[in-house]
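I've put the structures underneath this note.
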Structure P
Amino acid sequence: MSTTKQKNQLRQLAIGAATGICAGLLGYALTSFLVDKSTIKSLAYSDSSWENPLKVALILFGIWAAWCAHELGHLISGLAQGFKFHLFIVGLLGVRRNAATDRIEWFVNRDVNLAGGIAATVPVRDEPGLRQKFALIVAMGPVVSLLGALIALGLSYASLPLLETQNTVLLRLAINGGFAFGAASLLLFVATTLPGRTGTFFTDRARFFRLIRGGRAAEIEQATLTVLAKTMGGEPYSALDKSQLEAIATEDSTMFQVYARNLLFRYHLDVNEPEEALRQIQLTEPLIGDQPALFKNEVLKELALAYALIAQDVEKAQFFLSQIHPAWDQKAGAAGLLIQSAMANALQEFERSRELAHSGLKLLPELLTKSEDKQNKRLLEQLGKKPVATAFL
């Protein structure tokens with residue numbers, strides 16, 4: 001990652017941290033003004049050894065629940081509009097659609113860049129109003145956080161007088177948890193609406209206005225959604241609008257650039273231009289360090305495929321595979337076996353290449369709904385027939 005990019009990311013994180021600190025100090029000042037000290041002491045009171053640890057656990061859970069509610073606002077609004085579930089992460093909790101099996105699976109998130117939360121649903125058909133629909137999805141996270149803050153803080157504050165007449169363990173726990181959820185929701189609302197970016201990602205506010213204001217940013221967003229809908233809907237890569245892909249590749253965000261270059265790699269494979277396909281994916285190499293681990297691993301697999309299949313450079317392919325963390329499972333689905341088959345073909349181990357290709361074909365979904373699966377099937381079929389030169393593409 002370049003020094004300039006590192007400075008920009010540090011500046012964005014510093015702005016986010018400063019925003020959070022200011023919001024926290026403001027919350028503390030408001031609490032001190034609105035709640036008298038005797039009430040605060042009542043909330044902190046404990047009549048057993050286990051109550052305080054339980055309060056701490058409940059407060060932490062309230063903060064995590066506020067994160068979940070924010071991301072669920074994005075997720076549910078996407079599903080309600082016909083988008084397909086793809087990814088949900090909050091802290092260590094991860095849920096995703098397995099690219100190889102198309103099944104939903106749980107996993108432990110180890111990427112700190114995604115620990116702050118992400119909910120992804122994707123369009124499966126190109127239709128009018130995609131940009132407006134996605135704008136609603138983006139907006140619903142902050143909306144849910146603001147509503148959650150108002151409701152939780154309001155109910156918790158309204159319950160404080162009850163401490164004078166029935167200061168029970170259950171009431172203290174409920175009010176502490178309510179305040180934690182409400183305060184965290186309010187901080188999330190502020191953090192996702194005031195800064196322009198948090199690390200690699202646009203904030204919800206920045207993304208929302210990119211979508212609705214018009215101009216070049218809106219055109220890039222529209223192109224991205226159109227391309228995403230077509231590839232998730234299974235249209236051939238060759239049917240994509242190349243000018244849209246090239247426009248996305250000029251976006252300042254390295255995530256947009258990597259996404260576009262990867263699609264251009266697949267596009268040029270489809271139109272039998274292997275040298276240009278290799279050049280396009282090579283342009284992602286300087287950008288890998290900027291990507292969250294979950295996305296970085298997918299780019300590394302594409303680079304390995306390109307070097308094995310087109311350049312027939314097994315050493316370079318293995319170099320990229322070695323960078324995947326956790327360690328890459330060579331038998332992980334049809335895509336993994338495609339890379340293995342291409343590497344064996346490059347080493348002129350043709351019988352092994354064919355065996356791997358046939359095994360990969362068996363692991364493809366019965367119903368091929370994505371562009372990637374359809375192209376992978378074609379490549380596996382070619383590798384399964386005979387020794388392959390790059391010209392076959």
Structure Q
Amino acid sequence: MSPKLGRPPITRSILRLALIGGFLVAVGCGKKGPPLAPLQRGPDRITGVSARQEGNEVVLVGLLPEHSQDGGPLTPITEVLVFRLDRGGLVGGTGASSKSFQRSAMRQFTKDSRRVASLMGEALAAARTGRRLTFVDQKPLEGPIPQAGKDLTYALTAVDAEKRSSLLSPFAAIRILPPPQPPVNLKAELSEKNIRLSWEAPPPLAEGDAPLYNVYRSEVEGVFLDPPRNALPLTTLLFEETSFTFGKHYSYVVRSVLVSGKSSRESVNSAALGVDPRDVYAPAAPSGFAVSAEAGVLKLFWFPNDETDLAAYKVYRSESETGEFVEIGRVAPTESSYVDQAVKPGVRYYYCLTAVDGAEPPNESSRSEVRGDRLPPATPPAPVKKKPGKS
């Protein structure tokens with residue numbers, strides 16, 4: 001206040017204290033307010049990216065993110081972009097783990113790479129199996145693959161429904177080389193327990209270039225996106241498939257594989273072979289069969305079969321060991337006994353069993369051994385004695 005208005009002047013110290021006090025009150029009030037919502041960011045980046053050569057093509061595999069960059073819920077992925085740099089040198093080598101090298105590699109890739117694919121809609125749905133994404137670069141080079149090979153580097157990004165993009169995935173580097181020739185004359189032999197595949201080796205690319213082999217299977221003709229059926233590349237010209245379902249149609253191909261250090265390259269597919277396994281294999285005949293007369297009935301016993309597709313046991317009966325046997329009952333596959341109550345005392349009955357599986361149509365085993373028994377004859381009633389003196 002001015003002295004003319006009769007108010008004392010405000011000193012600088014008092015003004016300073018007032019400002020500090022107001023600031024503290026404001027800060028204290030801020031602490032009592034509701035927490036701020038977390039920042040919403042785009043999807044986390046695609047991980048586990050790898051590249052392999054199949055014929056003249058490059059197959060990329062990666063895992064789509066499970067959540068956003070801040071760890072929150074993931075907005076649905078609607079697009080995946082694939083980028084390629086037509087040279088290597090961004091992965092491995094001296095100093096590749098240093099942050100400065102990684103920053104430099106990222107700058108080079110961002111500057112010099114080009115987008116080779118945009119997966120959306122049906123194309124993205126076809127490339128996905130859960131989180132697993134598979135993309136085939138069908139033309140990684142404009143011309144033929146040089147004998148010395150060509151280095152390529154790939155990376156991917158994911159874009160969500162709000163048009164927010166992830167960071168680039170880790171790089172996948174590959175050197176593509178002239179591929180080996182595919183195997184020929186693929187054949188299959190079917191049995192109850194396995195599908196035995198065999199083939200002939202292709203001519204080698206060069207002296208001493210002996211290929212290994214990978215076997216692929218699909219239930220969709222011409223589409224072989226799943227990993228090989230074999231855990232490791234095969235050194236022999238045959239493979240036994242033990243995991244299959246009767247009644248399904250399978251298509252098989254085999255590819256030649258050349259391995260060099262940690263990298264490998266595959267041939268194109270061999271000619272596809274369709275296989276239709278059918279269950280025409282009957283169960284084993286029941287064993288340990290026995291019949292016993294007990295308490296007015298005939299009881300049948302046997303050892304249980306061990307087939308996993310067993311559906312029932314059939315019980316047959318005849319009044320002659322060599323006569324016609326008629327089915328009189330069926331027993332669940334979990335049971336190993338049967339009680340025949342429809343028997344007459346003194347009559348000998350003969351029995352045999354078969355086992356039936358769940359195939360369509362069902363397969364029935366051969367008959368078990370024939371066993372027989374009878375109930376004791378009925379005891380005739382004792383004659384009634386007449387009382388003395390009566391005629």
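Nothing in this text is a laboratory measurement; each read-out follows from the coordinates by a stated rule. Note that the coordinates shown come from a computational prediction; the quantities given were computed from them, not determined experimentally. Cβ atoms are built from the backbone, for glycine too; each structure is taken alone.
Which of P, Q yields 1.00 for FRET efficiency 1/(1 + (r/R0)^6) of positions 121 and 145 (r between Cβ atoms, R0 = 35 Å, to 0.05), as computed?
Traced to structure P.
Mean count of other Cβ atoms within 10 Å over residues 161-168 computed as 11.2: which structure among P, Q?
P
Kindly point out which one of P, Q the value 5.3 was derived from, the read-out being distance in nm of label points 7 Å out along Cα→Cβ at positions 73 and 305.
Going label by label, the one that fits is Q.
40.0, 165 is what came out when Rg and Dmax of the Cα atoms in Å was calculated for one structure; which of P, Q is it?
Details: P: 24.9, 83; Q: 40.0, 165.
Comparing all candidates, it corresponds to Q.
Of structures P, Q, which gives -21000 when helix-only ellipticity at 222 nm (-39500 (n - 2.57) for each DSSP H run of 4 or more, over all residues; to 500) is computed from the coordinates?
This value belongs to structure P.
Looking at structures P, Q, which one was volume of the Cα convex hull per residue in Å³, for residues 217-352 alone calculated from, given that it came out as 111?
P
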